[in-house]
Structure P
Amino acid sequence: MESTEQWQQEVGAGAFAGMATALQDHGDRLAQLAEACRAEARQLAEREARIDEREQAIAEGFAELDRRRGELDNWKRELEEAASRASEAEARIAEAAEREAALRAIAQAVLARFPAE
């Protein structure tokens, strides 16, 4: 009987050692997986930081575009106002030219009616 008990103890010890080795291997694989996950998390964090920087640059670009659009709208309004004033001035000039022509006609009629002596 002693040999049976001794054999069972040896088999049990061998099984335990095999289980311990398997658990150690599994722990090592889990540690490698955890390190890979940490590395991936760092890469994702770096990528997210770059995306945040790009979003900030885009937002600043849009703000600059809005500012320039405002400037262009102001210039457009000023140009339209200047064009309106120029059009009004042209109309006044045309009206003055018509009055001047009418006054010339009257002056010629008066001169024709009352010739100089």
Structure Q
Amino acid sequence: MKTFKLIDLYIQVGLIAGFIIASIINYDYTFLVGYFVVGGYQFISMLVHEAGNWFTAKGTVRRYYHNITYILVACMALTPFVYVTGIVFFVLLFAAPFMAVYYTRLCYKETYVYMQRPLSILK
């Protein structure tokens, strides 16, 4: 699990940094591609954490984040059928970058704080 979490964290940081730099250089629709690539990767990462039952116990921060994300994804899926959920896209346009950074921070804390052995915390 620790190897997966390390690789997962570095891929997330690389994707976010890469798309920020690419968006600044290209100055076109690259940021929209970044939304879907980073968001899709993080959603897959969430599903892997869910399947592995890693840090997803009831009442944890990750559980709350997963539940909110599942609701948002369901609203996005319902958008063609119910126009009111189209508002979710407008909100996500501004919230998605913050959610991506928050999820990356959450993965960082799980990898480098929560998974440390007790003796290493005493340093």
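Here are some notes:
- Source structure (of P, Q) for volume of the Cα convex hull per residue in Å³, computed value 124: Q
- Cα Rg over 2.2 N^0.38 Å, for residues 53-92 alone derived as 1.41 - corresponding label from P, Q: Q
- Answer label among P, Q for the case where helix-only ellipticity at 222 nm (-39500 (n - 2.57) for each DSSP H run of 4 or more, over all residues; to 500), calculated from the coordinates, equals -37000: P
- Entry that produces 0.90 once FRET efficiency 1/(1 + (r/R0)^6) of positions 77 and 109 (r between Cβ atoms, R0 = 41 Å, to 0.05) is calculated, selected from P, Q: Q
The numbers here are math on the coordinates, done by the rules we state, and not lab data. This structure is a prediction, so every number in the text was calculated from the model and none was measured. Cβ atoms are built from the backbone, for glycine too; each structure is taken alone.
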